[in-house]
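Student: Okay, got some structures for you below.
Computed from the coordinates by the stated procedures, all read-outs in this text should not be read as laboratory data. Because the structure is predicted, anything quoted here is derived from the model rather than measured. Cβ atoms are built from the backbone, for glycine too; each structure is taken alone.
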Structure P
Amino acid sequence: MHRYDVLSLIDTVLSDQLVICNLGIPSQELYAIGDKPNYFYMLGSMGMVSSIALGLALNTEKTVIALDGDGSLLMNPGSLVTVAHQNPPNLKWIVIDNGSHGSTGNQPTYTRSKTSLAEMARAAGITDIHELHTKDALEATLREKIKSRGLCFIVVKAKPGNRSVKPVPLDPVAIRNRFMEAEKAAN
C-alpha cells in the first residue's frame, strides 16, 4: 500500500472521531479522499501532529486520531515520551511509515534502514503497539482499536510515493473554526 491507500482505508473506518492529519501531502491526500469538518488539516508545524492531538485528547472525551508520518515523528521524537506519560485513553496514534519525507521529495528517513518506530514507542513507555504490513491487518486493527478505550500506537508500513492531488483549498482559520464546531457538536 501507498500512503493514499492507507488513508483511504482509514477514512472508511472512521466516523465522528476527531482527526489531526500531518501536514503537506498527507493532508492533501486525505482532503481529496473525503473532506469532513472533523478532519483538522495541518498546513504547517512539522512534527507537531502528536502534540496537537495530545492536547485535544486531554480536553475531550471524544476519540482523537493522530495521523502522523515517519518523517514528522522523527522531527519530534520526544512526543513519544510525553504521550506515553500522559497516557490519554482516547488517543489513537497512527503513523504511516513509508520510509521517506513524502512532502519534500521522498528523501529516505532512518526507518527505511535501522530505526523502528514501534521499538521507540515501546522504549518510551507505550504498551499497546501494532506494526502492520497488510490492508487486512490494518482494517482489523482499526476496527478494534478505534472503538476501544486506551492509548494505542499503530505503525503502518507503506511504500514511498505521493498521489497527485491539489492543495487543501481551505483557509487555515476556516479549518480551525469548522473543526472547533465539529468538536463541540461531538461532545
Structure Q
Amino acid sequence: MQNQVEQYRFNTNERREILQFVRRVIQCRLLGIEPPVIPDNPKLQELGSCFVTIRFKGALRGCIGNIGAAEPLGNNLRRNALNAAFHDPRFPELEMEEFDNIKIEVSILTPMRQISSPEQFILGKHGILLEMAGHHAVFLPQVPGEQHWNKEETLCALSEKAGLDTFAWQNPNCKFSVFEAEVFDENTTIN
C-alpha cells in the first residue's frame, strides 16, 4: 500500500500548480472564457480521483469529488472544481464577487480498499466510506479533525450522513472501505 500512496504525493511546486489550475478553471467559468489547459504533469494524465473544497471567508462554500478513479486526474480536478463552485446542491452557484475571498483545498485520493471492521479505520489517516442497505456516505480523512470528533463520533456522524440510524455503523451488515488522501490548500501552499 505504501508504494501506491507515494504515487499520489506531490511536491510543493506541483501542489502550487494544481491549486492555480483549479482556481483558474473556476475563474474562467465565471468570466465565460475557455478553461485553462491541464498542467503538463504525468501524474495528472494517470487515472485518479479527488475532492475540491471551496471556503469563503473560512466557511464551507462547496465540496464535490468522487472516490473512484474513472478519468485522468487532471480532468477530474477540472470537473470537481466546477462542480464544487457551481453544482454543490447545498449552496448557490459561486459568484464573481466572492471569487477573491475563496480559498481552495484539494484532496487527491488513493484507491479504496475494503476493511473487515470499523476497528481497522485509523482516525486522521483514513478517509472512510460506509455502505449499508442502499445507503452510503463518505468522509475525507481531514473531516474528523476539523469537527473535533473521536472515532465513535465520526462513525455516528457518518451513519447519519448516510441517512441511517446514528449507531448503524455497529450493524454487521454495514460495509466499510478506507482510502488515504494527499491534502493541500492555498493557505499553506501558495504564499
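Student: Identify which of structures P, Q gives the largest calculated value of distance in nm of label points 7 Å out along Cα→Cβ at positions 138 and 154. Please report the intermediate quantities before stating the final value.
Tutor: Working: P: 0.9; Q: 1.6.
With respect to distance in nm of label points 7 Å out along Cα→Cβ at positions 138 and 154, the highest-scoring structure among P, Q is Q.
Student: For the read-out mean projected area of the Cα convex hull in nm², for residues 74-169 alone, a value of 7.7 was computed from one structure; give its label from P, Q. Intermediate results must be reported in sequence, preceding the final value.
Tutor: Numbers: P: 7.3; Q: 7.7.
This value belongs to structure Q.
Student: Figure out for me which of the structures P, Q the number 27.4 belongs to, where mean count of other Cβ atoms within 10 Å over residues 66-73 was derived from the coordinates.
Tutor: So the calculation was done on P.
Student: Further question: Of structures P, Q, which gives 22 when relative contact order in percent (Cα under 8 Å, 6 or more apart) is computed from the coordinates?
Tutor: Details: P: 28; Q: 22.
Value 22 for relative contact order in percent (Cα under 8 Å, 6 or more apart) corresponds to Q out of P, Q.
Student: Given that distance in nm of label points 7 Å out along Cα→Cβ at positions 18 and 122, derived from a single structure, equals 2.0, which label among P, Q identifies that structure? Intermediate values should be presented prior to the final figure.
Tutor: Working: P: 3.2; Q: 2.0.
That value comes from structure Q.
Student: When log10 I(q)/I(0) by the Debye sum over Cα atoms at q = 0.10, 0.15, 0.16 Å⁻¹ is computed for each of P, Q, which one produces -0.34, -0.81, -0.94? Present the calculation step by step, with values, prior to reporting the outcome.
Tutor: Details: P: -0.34, -0.81, -0.94; Q: -0.42, -0.92, -1.03.
Going label by label, the one that fits is P.
Student: Given a computed value of 1.8 for distance in nm of label points 7 Å out along Cα→Cβ at positions 82 and 98, which structure among P, Q does it belong to?
Tutor: Details: P: 2.6; Q: 1.8.
Answer for the origin of the read-out: Q.
Student: Using the calculated result 12.8 for mean count of other Cβ atoms within 10 Å over residues 34-41, pick out the matching structure from P, Q.
Tutor: Q
Student: Then there is this: Starting from the value 22.6: which structure in P, Q was mean count of other Cβ atoms within 10 Å over residues 26-33 calculated from? Show your work: numbers first, answer last.
Tutor: Numbers: P: 22.6; Q: 14.1.
Corresponding structure: P.
Student: Match the computed value -13000 of helix-only ellipticity at 222 nm (-39500 (n - 2.57) for each DSSP H run of 4 or more, over all residues; to 500) to one of the structures P, Q, and report its label. Don't skip to the answer; put the middle values down first.
Tutor: Working: P: -13000; Q: -9500.
Checking each candidate, the match is P.
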